[in-house]
Structure P
Amino acid sequence: MHPPSADHPKGRHRLLIETNTRWLRQALRLLDSITDDAYTGTAAGLEPHRAGAHIRHILEFYDCFLCGMRTGHIDYDARRRDPGIERSRAEAARRIQEIIASLNSGEYEHEDFIVMVRMEGARELGMTGAWLASSVSRELQTLSSHTIHHFALISMTLRAQGVPVDLSFGVAPSTLNHQKRPWTASSAA
């Protein structure tokens, strides 16, 4: 039996899992390519931006998603804010591997379904029942975009420290595709 195509809901869902897994593997490669000082450091004027803080933030969003998948309620404000991930490349890499394994476990290989997502900042606004309807696929897409956004911040933070970073790290796939197009006079404006 062939896997479902990307035009089929199960195929789209699988593609979203593969996309998120690809970003997480890209983070692993980055962790292997930088020093502990680069991971925990920052350039003057960019405080508090540190690669480790952004990696922690990304991984905690994935943790909230995975936890919420068990209950049908995802609360991205319920992050642990684990300083161990922020300070240790090895701890971050270990957690990334766990998240990749969870995403690829087959547990999430079902048709898309509705989940409830707590509105960000709801507690601070005094809103206790601020749950919004979403879908598993939509949340996987959100995680992908969120990860790329923070990868861009990591890239800038590392480059400001003089650390070389692959030019495609933190660049959205649509931007990379656009950059591959031949330059024309009409696109110069």
Structure Q
Amino acid sequence: MTHEDRSDTSPDDSLSKLLDGLEHAATRDIVSVRDVLDEFGNRSILPFVLIASLLLVSPLSGIFGISSFIAMIVIVLTIQELIGRERLWLPAFLLNRRVKSSRLLTCVRWLRKPCAFFDRHTSARLTFLTKGPLRLFTLATCVIMPIGWPLLEFLPFASSFGGGTVALFAFGLFMRDGLYVLLGYISMLSVALVFYTVVF
């Protein structure tokens, strides 16, 4: 069985269940990236790319430095998914990064309704977009996009658009729902068009 063909999803792999895991990890005043990984255990890499990009869509993205931090996590993890690594790895300085549990719980509450909506509206659609060369191309796109996020640190919440796009890509690949991958490309092109119009 190849890396891309293995069954990564189960009834417990919904967005809402991922948020449950984040909430459970935030049982102390301070929560680290290591705490979150320990909470989820030995899972595939894509859910963690999804979690990281979702956090960038939340109010947490307004904290200076978060965009750069999440960009590093998304890039490192997505490269590992791209090369077919089975178990994720993060350097110690990322694993030891901490945030107040109250802030994380605020983000979880903020994400509950939209994530529940996506959970209810997913199925095996346009699956050709989630396999083979197109899957690899999407993962490569998820590696390239975050490179520019640190440049958006001085524009509060600007990186949320990029985080939302990567979240659509990761969710679509994870759930084998190519419609979300397609929406990710539409989002990416729309943001690029708006940026081009404003700058030029």
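Tabulated data for the structure shown
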read-out: Entry that produces 30 once relative contact order in percent (Cα under 8 Å, 6 or more apart) is calculated, selected from P, Q; value: Q
read-out: Winner on mean projected area of the Cα convex hull in nm², for residues 39-118 alone once structures P, Q are ranked, highest first; value: P
read-out: Structure with the greatest value (metric distance in nm of label points 7 Å out along Cα→Cβ at positions 103 and 127, set P, Q); value: Q
read-out: Rg/Rh (Cα atoms, Kirkwood Rh) - highest-scoring structure of P, Q; value: P
read-out: Value 0.7, calculated as distance in nm of label points 7 Å out along Cα→Cβ at positions 15 and 175, assigned to which of P, Q; value: Q
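Quick note: the coordinates plus some simple rules give every number you see, no bench work behind them. Because the structure is a prediction, the values reported are computed rather than measured. Cβ atoms are built from the backbone, for glycine too; each structure is taken alone.
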